[in-house]
Structure 1
Amino acid sequence: MNLKAVNQPIRKKDAMALLTGQPVYMDDIAPENCLIVKVLRSPHANAIVEEVQYENALKIPGIEGVYTWKDVPDHRFTMAGQTYPEPSPYDRLILDRHVRYVGDPVVIVAGDTEKCVDQALKMIKVRYTVLEPVLDFRSAKDNQILVHPEENWQSLCPVGADNKRNLCASGESGSGDVEKVLSECEVVVDRTYHTKACQQAMMETFRTYCSIDQYGRLNILSSTQIVFHVRRIISNALGIPKSQIRVAKPRIGGGFGAKQTVVSEVFPAFVTWKTKKPSKMIFTREESQTASSPRHEMEVHVRVGAMKDGRIRAIDVHTLSNTGAYGEHGPTTVGLSGHKSIPLYGQVEAHRFAYDVVYTNVMSAGAYRGYGATQGIFAVESAIDELAAELHMDPVKLREKNMVREGQVMPAYYGETAESCTLDRCVDRVKEMIGWDEKYPRKDMGNGKVRGVGIAMAMQGSSISKVDVASVTIKVNDDGFYSMTIGASDMGTGCDTTLAQVAAECLNCEMDDIVVYGVDTDISPYDSGSYASSTAYLTGNAVVKTCETLKKKIIKKAAEYLSCGEDELEFTGKSVKRLTPVPEGSGFENEISLLDIGNRAMCFNNEALQATESCTSPVSPPPFMAGAAEVEVDMETGQIDLVQFVSAVDCGTPLNENLARVQTEGGLVQGIGMALYEDVTYLKNGHVCENSLMQYKLPTRLDIGRVQVELECSYEPTGPFGAKSIGEIVINTPSPAIANAVYNAVGVRIRELPITAEKIFNGLNQ
């Protein structure tokens, strides 16, 4: 396929603006004279608010209002950005008398300046009845302490939720007789793995600006991934019609899934709707670390059964997930821990995946890049290496013998077929890049230093099948250039550019001929949002459909101007011309330019030259990936250094190779951080220890060694020009690959993230 725009390393549309500091973020747009909104947060993990004394706070000059649970609507909603009806339970109030974690909002304060608001917060006195919290997620299920004892708690979908059992979700699926097959296996590995919560730590914290427009409607400008979902959530929270709400996003300074949850929006929305005055809320870094939506802590129990020749026959996975105080994304993230790990092994005769998602009195978890697959793949890929050790087999050879291959049906992945899959080539490539045959399992470097290599595989998805919807509108303007309005949210991923590439390819025009407009609920066609690795695949397909419809309209209009049938014409990109030219002097033209069509359509015309199309998909084609790590471990101290990390990714046909590489590199760095450094820990009273980036260690360029990325392209027949997703899969391989490398280096198996020098040292000295 000879592509001119797609699969080309085209520079991002906003690249120069970024380099010169021109992009406009939320706080650049908000006026200086708007109300400042902050919240007083609970110091207790579980308590009932008995009384709030705020009279002195109201006396402070500039204070607009102080609001408690008595002032907000008393009906529950979810802050999860999901398609209605949301799988996540309706368990939130804007302010609740029952506070469920340290940091839960108790009082909203609005004032003219940050100074007066901060002063008012200090003047408020709250009397609590402190209750015993449940902090250990292993003991939360059926605990006598209920995180959500309220009667108006509601679950809209049958996800196995039961608030009277502290269950946010519960379920089981599988195929074959797992117990029977395991009993027949010659080797069974039975292990439990633990991944801790970790923060998205995007550069731009949560922030929202609200105002009332000339029609009395609530306008929300927010740093969010889920513009249309924000409208519904705010409607539910405030109890006002969606028609009274408009939501838009400016440029976003990173999201990584954190902004798939409505974290900051409800508070200024409430203030503005109540006061009719503009307001804004900007989370501090401390708030973003202690009252946000980190990755779900999970404990994953894995059993893998195989024969001595390395044939894997059964995989059994049980996941215990900690959703924290509220259920945002709890029922959905847990599914990926099994459905995106077990299918990597396509030869199994039987599999089972069961899970429980429990409430606890800690900060509520949410979406984070990888969305549960990250935790599950760490467990399963670690277990596969442990199986290889039991079999005395090279872990690469074990994977080569059992990995899913193109054309295979994946029972554990909703029965879908791997129509495009180069996982075998990805493994071969990283094996070569890391120098596996020369370095496996270890190499003594002298002076007490040992190096080891480890490998891992991963898969993800491309949108949520049978749920997500993407829509695009494209119109022809005078002079023949195009305006494209999308409902997807560019979070810095460059989707404005890649979708313009798809449009330019379909319309056979230059990139500069495509003007892209970001999402606004009043003018954009509906899109589920930028999450679930949906944009390239699903919105890209919507662009293709829209372009095909628009080309037909252009040809129809040209046929009118050229006085001929539509079947006599073809669209060239710059013009529409006859397939069979008429002789000169016939009085008829053979061709009309797109410029002329655009201009002539502005006069005496009955049909708008624009098209809107939506796209959904019955399947979610998985991208695949292999990653390999080389580590160096100090045998005396346990100190671990990452020497290099190499990866090969099958994302179908990349829409933009440069952006695909950048996505991969960024995801790998986040995965390395999760593997080696990042951790969210709690004191016995429920306080988060890592409340700033001074305590929460993020990897720097000095910490990640040499990172190398290669693309092993396939062609996905259902994707736009053969494309699949790439945004999420790239975070999934570092944790297991590094854990496997540590084991191969020093013989210590780390089953709890992050992998630290202390854990390795303790393992060496047992």
Structure 2
Amino acid sequence: MNIKQKTHLSACIILGLNILASCSGRSDNDAVYKDSSRPVEERVSDLLSRMTVDEKIGQLNQRSFFVAEGDDDVFGPGIESGAIGSLLNVPSAELSDSLQKIAIERSRLGIPLLIARDVIHGYKTIMPIPLGQAATFDTAVVADGARVAAVEASSDGIRWTFAPMIDISRDPRWGRIAESFGEDVCLTSLMGRAMVRGFQGDDNAAPSSIAACAKHFVGYGASQAGRDYNSTYIPERQLREIYLTPFEEVCKEGCLTYMSSFNDNDGIPASGNRHVLTDILRGEWNFDGFVVSDWASVAEMINHGFCADRRDAARKGFTAGVDMEMESGTYLEHIKSLIDEGLVSMDDIDRSVANILRVKFRLGLFENPYIVNPQSVKYCKEHLDVARRAALESVIMLKNDKATLPLDSNRVGRILVTGPMAHAPHDQLGTWVFDGEKDHTVTLLDALRDRFGDKTAIIYEPGLDYSRHRSDAGIARAVAAARSADVIIAAVGEESILSGEAHSVADLNLVGDQSRLIAELAKTGKPLITVIMAGRPLTIGREADASDAVLYAFHPGTMGGPALADLIFGVESPSGKTPVTFVKHVGQVPTYYSRNNTGRPASGSETLLDDIELEAGQTSLGCTSFWLDAGFGPLYPFGYGLSYGKFDYSDLSLDKDVYGAGDTIAVSFRLTNSGSRKATEVAQLYVTDKVGSVTRPVRELKGFRRVSLAPGEDTVVRFELPVSDLAFYGIDMTRAIEPGAFAVAVGGDSDCTLSQDFEIK
């Protein structure tokens, strides 16, 4: 079907739906569930009592507009009969209101649709990918970005999004690391809570609020070998300490919905895991929203070999705790017969339907089902400013030899801008962007020309047309242009299609001829600034060595170009920090800073592969934990990032040496900007539990703070750390604070060395 045909068909559907919706409505206007002054639980109970079994089953069903495009049997009579409780991927505001009108005015009980869309890091105005947002270490930036997305999405009738993704992600080969907040439990938890606040707003019932959905529940980020949809094996202690923690935190924040994940863990698919979906989520955390399956993941339990057929999948998915099924339709086909046979109870049906209705009431859909926000909110200046700030804070300066950056526009006459990402408006937006438009993207080239083109000659020679491109001629033209330039800005990385769902990789090097482009440019001897835009941390050691300065921007979104231009010319100072460890080689994966202590930790000198003497004795290299071809550590540690300032940490002190279980640890230290420029530092607080009933991480992030200081300025930074935050699951699987020796450390990354011991009695 061509575009013209699709447009005509959509117009016909809208016309038909509007005609259908114009008929007279319902009775029972005095029903309790229609009274907004009554408590939500009373309204839920009253509505449940009026629903037929078929209407209840309909609430458990979500369909996608694109899958059944143009099917009047689904979207007209289907909504009117109550067979559809939620729709996703409705393509326009007009159609959204038309479909909603059928639900409100033509269905027997007037239960509104919950219209959903993947609004992951922006709707029209696109923020940096979530991994880039995590690099800001700024919860306000994340909350503000989600608020922008909610306002824009709700202007098209969308009241539910499938974010935040709070999978702990420690394998950069996994494509969906781009959607995550990285490797750390503390950072992911705080960023997840911030995103929930932004989406849902101060009042869930406000027309600009959209329901958040915590995904993927749970353990998806641990997919073996970084291969998407792959199995995981996460022991219960690790599951609770690491992978469940962010989900518990967003539950405390009031996240309205959860999504079951694609993976199986220890042989049990997530959509059939009652222990996680019911025992923990509902029994331990008292969650009272609803759980939706990921796309067709209930039916996919057949592929797992966990279910015999679609009927078995419906039974196991529903009884495990998946309230709403996304797209695969097994509930519609089989739940009623399963009830008749006593394999699914009406009590469970009522609980699941109540969970869904509760969310609809909390969103105010019964009172305000139609679109309120104007279309003018899309790409408005206020929203673009939020995106620019997010991009600005997300950029990480990994290297700056000889103070190459910032550039002085009064001293630089000619700049070569090259590389496939310098002017790539589509790819700059990153993965999971369905609605953002490249025509609104401001690229690095655009921004440099606009901001500094009147002072500096901007020469553009891409060298390569896209990241996977190979071109001897293109590289030759770029090198020739470099010889006449004062400085080179080379923007390389990944196209957006190379990360995200189903886009895992086995090689983390720059693709195509990008590495060769950097190497050839370096040979010119001109100052080389390398800017990398990617959906994951890449193995860029060779490129960093060849460059004088390196800025890592992930995929920075709509306003990434102006942010980068401001940083390059010193209008602003870089402040981003690595939210995930950057490895030297893919063979180091998974490497993360909060690894458990080992019996033979890395220590002393490392003898690398090329330095080993011939016929060396087997034990002559020592017996510690390192790689012969990579050494002890990563390329860049977690929490690392440079700025135009120089930050010194000193005078670390604690208010006491010994604490009880109910105490709060007061930590203070002096932070000084001894550099010559104003800058912002992300000061980080880590704790080490020296002895436990089970082995413990070498250190764990417990807090962070962004601090801006003028040249020569200093300040005392204070953290308050409740001792209760030091609890963990001990050898008996009880979460408790174990007495003993601890250490606190502060600094600009996870390798910080300023520390002080303390004791818990």
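Any read-out appearing in this document is the output of simple, stated calculations on the displayed coordinates, not a laboratory observation. Keep in mind it's a predicted model, so treat the numbers as computed, not measured. Cβ atoms are built from the backbone, for glycine too; each structure is taken alone.
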(request) Work out which structure the value 1.6 belongs to, where distance in nm of label points 7 Å out along Cα→Cβ at positions 89 and 153 was derived from one of 1, 2. (result) 2
(request) Can you spot which of 1, 2 the value 1.5 was calculated from, given it is distance in nm of label points 7 Å out along Cα→Cβ at positions 641 and 681? (result) 2
(message) Looking just at mean count of other Cβ atoms within 10 Å over residues 225-232, which of the labels 1, 2 belongs to the structure with the highest value?
(response) 1
(message) I have 0.05 for FRET efficiency 1/(1 + (r/R0)^6) of positions 201 and 577 (r between Cβ atoms, R0 = 30 Å, to 0.05), calculated from one of the structures 1, 2. Which structure is it?
(response) 1
